[in-house]
Structure P
Amino acid sequence: MKPTIKQIMAIESVAGIVKTWRNTNDISSPTHFVDIEEFVNSDLMSYVDDSIVEELADKLGDVLNVIRKIK
């Protein structure tokens, strides 16, 4: 089954957020957590349930924390 339009929007949002991490000059900056929430809210809030937006932002924060552990 192909992804729905809303799923594609979420995928594009996640990809954009992750790309900002690749280009950052400080992967340890707490600003990234604020950015995650702002970008996900901006990209998806009008299209999906608030609980999904919150869960996606939370899981992206988890991914960022795992990436930060890599040395």
Structure Q
Amino acid sequence: MPSDSTNLWYCDTFVNAPWQFFFLLLPLAGAYLYGRDKKKLAWTLIGAWVVVQVSFSALTNLVFACSAE
């Protein structure tokens, strides 16, 4: 388990911050580019979003303990 200061930093920086909602622009941009027949770039954006999202979800659920208090 990480130390309390690392846990607090991660929870404040990544879990409780509004940047996650801006991160949703990646798959939306990918969908837009897919409709414009730029499929390679579109799948790259969507794939990058999936990899980062799964990584952050795994860290949040398995490594760090962020309570909603």
For helix-only ellipticity at 222 nm (-39500 (n - 2.57) for each DSSP H run of 4 or more, over all residues; to 500) computed as -24500, the structure of P, Q it came from: P
Relative contact order in percent (Cα under 8 Å, 6 or more apart) - structure with the largest value, from P, Q: Q
Parent structure of the calculated result 15.2, 48, given that Rg and Dmax of the Cα atoms in Å is the read-out and P, Q the choices: Q
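Here, each number is a calculation from the coordinates, and none is a lab measurement. For clarity, every value in this text was computed on a predicted model and none was experimentally measured.
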